[in-house]
Structure 1
Amino acid sequence: MTQMATTPTAVPQAVTRKPAGKWSREAWLRRAPLMPALLFTILVTQIPFLLTIFYSFQSWNLVRPGSRHFVGLRNYIDVFTDSQFRGAMFNTVLLTVVCVLVAMVLGLGLALLLDRQFLGRSVVRTLLITPFLILPAAGALLWKTTMFDPTYGLLNFAFGTDVDWLSQFPMASVMAQVIWQWTPFMMLLILAGLQGQSKEVLEAAAVDGAGRWRIFWSITLPQLGRYLQLAVLLGAIYIVNSFDAIYLMTQGGPGTASTNLPFYIYQRAFEGFDIGQSSAMGVVVVVLTLVVATFALRLMFRTFGVSEVR
């Protein structure tokens, strides 16, 4: 009798799947090296900001011991009804818009120059980048003492005048220094866009008879659109917080002619010792900056084709 061999039937076993998603163990292991930096950032930025929000609801002046008490939204109401705060906000917007636009135009011109082949291009490029490498405080002192000095300044020597530039034209003087500082940044971004465009398209346009201006307006400038947007947005985020130039060159004066929001908050906190209102001003400025930064990041992601940040 022949015995038939029977093959044991495999019993399916439960398959243990690893948890998927951003909260899985592998995801945490990938993020583990970033945790010290994240904790340090929270310690030095978020905790002080939370304390600032707490102090913004208090009436607290350091020169009056025992004056600290809860006032609710009173500080925020006083901030928005403060004419000096509105003037500082106007100066901030004016300084940011003028400096960003002028620096972008100058950066575009310099980038077009450096995109061509000529003798000594590397030396010229290094010299043009140098202002951006100088510390903002050092750059402000340099312009104050060597350019705008009413007695020994280079501007009065060049024009044969005796104008006190920092007193008669405070905002224009600060703008000149900030534009000088940030034009190399704009130039580098735009130069990266110029060097990334297709040479075959430019050569084909030249063969078809298009002139330099026609090629620039119809081909080069549209291709530089994303880089120009990036330069404007990043420049605005940084320039809106300008403090060094105003503090070292004009001290916000004459009067409040050149006072912007960062300097005005400094005055209220460290010269007026008003912790409550200065904290409220700081919260308002941070919220406005976050709104602009969020819009800037969304526009940047859309421009460069980034659909999701993981």
Structure 2
Amino acid sequence: MSPASTPKVITRHRDGKIHAYVVDSSACGTLEPAAVIQPRAGDEVVESVVRHDLAQVVYTTLNGVVCLTRAGDLVWASDFEPHSDVRHGHRPGCALSLDGRTVWVYRPDAMAGRGGGDQWVVHDAESGVILARRELGTVGHGAGHHVHPADGSVYLDIGEGQDGSVIVRGTVGVGGEPEFVTYPWSDRCLIDLAPSGKQFMTVDHDQADVAFHAHPDGDVLFTLPVEAFGYDLEECFVEWSGGYLTDDMAVVTLGGESQDEEEWFRHHLVDVRTGTLGGEFAVEVSNPYELVPLGDGSWLTEGPDGHPVRWSHAPKPPAQPHPAG
């Protein structure tokens, strides 16, 4: 099965276990876990990713990265040295490459108090051997990985709190050696990659606008400020959420506070081919980050029992033939 046709696997952490859900075109409604994996005793999982065949899971803790089989047997582990006793403010993250051969691990070492800057480390997925290590020069609290669906490059969006956000992209270069590119911004948060991989979406760190960029150079295709959606910048902002509903349509989330200090948010559609607005996208969610567009016309929300719920628009009826003239 090619990577492009491989079903998406997502994880949720419940009751001290990692629940893996397979999201494919036939799965709608409340998703049931395809695998439930028990971490090692004493491990508090921060972030996890499960291989497409569900055979292995990789997860981070505050002090390391671990790879287990579906049955819970240890494949490999790598500790972050030196050990940190800092409990809050740093969230190590991980991702699997598109081909499943490498594990990409973000280490927020500065906030963990390890005496150095943040690192991005690439491990061999089968052995855990470190293949590359990138000193990032950032002081991040956490980061989001985004794996490019076509060329397999990996984007990393590092959140530095009030200092902004740094976006780095890693690729496998000549001879299999990873190469890294840092984009020339410190004020844009990466939200999502288009399902074709031709572009990506960012939100201004100060939440004044949303922009769409060409992959891989990052050139801005178009920008929409808060005012373009019909709101006042003094009363509204762009949330750091949303994403690509399809390759041609993105969801942008606007939020604010009413006169009686009640918080509100609304989802808006944007046609990324033309840069024009497509109207409001009505979805019942409890917060602006619950909606997760999947790029195939469907999206996820969270069910009351903690399981994700996949939604999709009902297919349009076929066009009626024109009457004979």
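Miscellaneous remarks
- Computed 0 for helix-only ellipticity at 222 nm (-39500 (n - 2.57) for each DSSP H run of 4 or more, over all residues; to 500) - originating structure among 1, 2: 2
- Comparison of 1, 2 - label where distance in nm of label points 7 Å out along Cα→Cβ at positions 118 and 286 is highest: 1
- Kirkwood radius over Cα pairs in Å derived as 21.0 - corresponding label from 1, 2: 2
- In this comparison of 1, 2, the computed figure 27 for relative contact order in percent (Cα under 8 Å, 6 or more apart) is attributed to 1.
We did not get these values from a lab; they are worked out from the coordinates using the rules stated. Values in this document were obtained by computation on a predicted structure and should not be read as measured data. Cβ atoms are built from the backbone, for glycine too; each structure is taken alone.
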